[in-house]
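I've put the structures underneath this note.
Bear in mind these aren't lab numbers, they're just calculated from the coordinates by the rules spelled out. Please read these numbers as outputs of a predicted model, since none were measured by experiment. Cβ atoms are built from the backbone, for glycine too; each structure is taken alone.
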Structure 1
Amino acid sequence: MLTNFAKEHNLILPENFLSKIEEFCKLLLEANCATNLVSKNDEQKLLTRHVADSLIFATHPVCSANQWTDIGSGAGFPVIPLSLYFPQIKFYATETRKKRCDFLKQAKQNLNLQNLEVIQGKAENCGLKNMDIVSCRAVGSLDEDFEKAKKILKKNGHFLTVKSKRLVDEMRAKNNKLLKQANIMDYRLPNEEMEYIFLNFAIGELLL
């Protein structure tokens, strides 16, 4: 299913991507017994829900991107799949909770992700600057996440996030000004009825 999802979105998975992802999911399930990384209901849906949702971020053309920060990396989605997908990009996983940082560091070591740095703390307070891309998934409201992202993005960088279509429709009804500045793509996850929206903000001088 994950392979089909990737094909639907014109993504070519690296040669060792699936085996590494399987290794990561196994590691996560083992850690989840002691640390609440993902919902118990999601343990059987790691590939179809969390990994697939992470791959949506890979549809963004990275071109000459060198540095990418993920806000509130939690259990490693989307930053771990993206680190595997884009080995040429330096990733920064930021997370405030120590247990989750410890897990991310373990995953980095086990998967030999030399392009990933795990930082405990808030992304906007960690000294990160001039990022080409900032991403977040299931962190705060769109406006809150955008405010955090723009503090560490360079002027021609991009902020990427995902929200449910229902939530985006509610924001449209309230005439959310920020939403009007986003490039939007609708998508569905394998075996999921809910519709989602991938939002891409090109950060220009007017937004800064």
Structure 2
Amino acid sequence: MKSQREEKRRLFRMSRYERRLWNEGFSAIAGVDEAGRGPLAGPVVAAAVILPPNVFISGLDDSKRLSPRRREELFSLIKKQAKAVGVGIVGQRAIDRINILQATFLAMGRAVGGLGPSPQYLLVDGLIIPDIDIFQLSIVRGDRLSISIAAASIVAKVTRDRIMMEKDKHLPQYGFARHKGYATRRHLEALAEHGISPLHRRSFRPVREMGE
């Protein structure tokens, strides 16, 4: 297990984008990330998080590198320590109608719009959000390189997982609580056995192929 000194050094390195912008006079810097672009079912969820300067949240990292339990713990810490948290959700029907990329942009815009105070600068994981009049920087693999984006990735992932676990109560035959809508073998087998549910994205292959 890492010592607190090592963890502080790691998080200091992860805050280099934020520190540069804080030094330039930007006080409200939001990290933005999404969860759920790839699954065959359920919504895409985006989160935007503004962290205060000198924040220390031990274990903060890319949500994909964390266990579900650790994500839940960090989710609570982020909610307590962040200056602001915004979440945007776009459901499967809209995804089918406007495509997943546009749905992701829409979710991100909603997440940013839900922040108070409004951000002065956005650090976005791998994308530039269109039609937003705020300074932005796209950072490839930003959830591993920026504390703000890492925080947003955790909020987005936990929020989406909770949605899919709730949906599992109504559609238990698909196993959404386990795979969260991703194309696992068990999910594909359940899809073949039970057919397309209202939660599935009909524009996504192999769901689309089943409906043809």
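A value of -14000 was computed for helix-only ellipticity at 222 nm (-39500 (n - 2.57) for each DSSP H run of 4 or more, over all residues; to 500); which of 1, 2 is the source structure?
Numbers: 1: -9000; 2: -14000.
Going through each structure in turn, the value belongs to 2.
Say we calculate distance in nm of label points 7 Å out along Cα→Cβ at positions 104 and 120 for every structure; which of 1, 2 gives the highest result? Across 1, 2, distance in nm of label points 7 Å out along Cα→Cβ at positions 104 and 120 peaks for 2. Here semi-axes √(5λ) of the Cα gyration tensor in Å was derived from just one of the structures 1, 2, and that gives 32, 19, 13; the source is 2.
Between structures 1, 2, the calculation of FRET efficiency 1/(1 + (r/R0)^6) of positions 16 and 192 (r between Cβ atoms, R0 = 41 Å, to 0.05) yields its largest number for 1.
Computed over structures 1, 2, relative contact order in percent (Cα under 8 Å, 6 or more apart) reaches its largest value in 2. Computed over structures 1, 2, distance in nm of label points 7 Å out along Cα→Cβ at positions 8 and 184 reaches its largest value in 2.
With mean count of other Cβ atoms within 10 Å over residues 56-63 coming out at 16.5, pick the structure among 1, 2 it was computed from. Among 1, 2, the structure yielding 16.5 for mean count of other Cβ atoms within 10 Å over residues 56-63 is 1.
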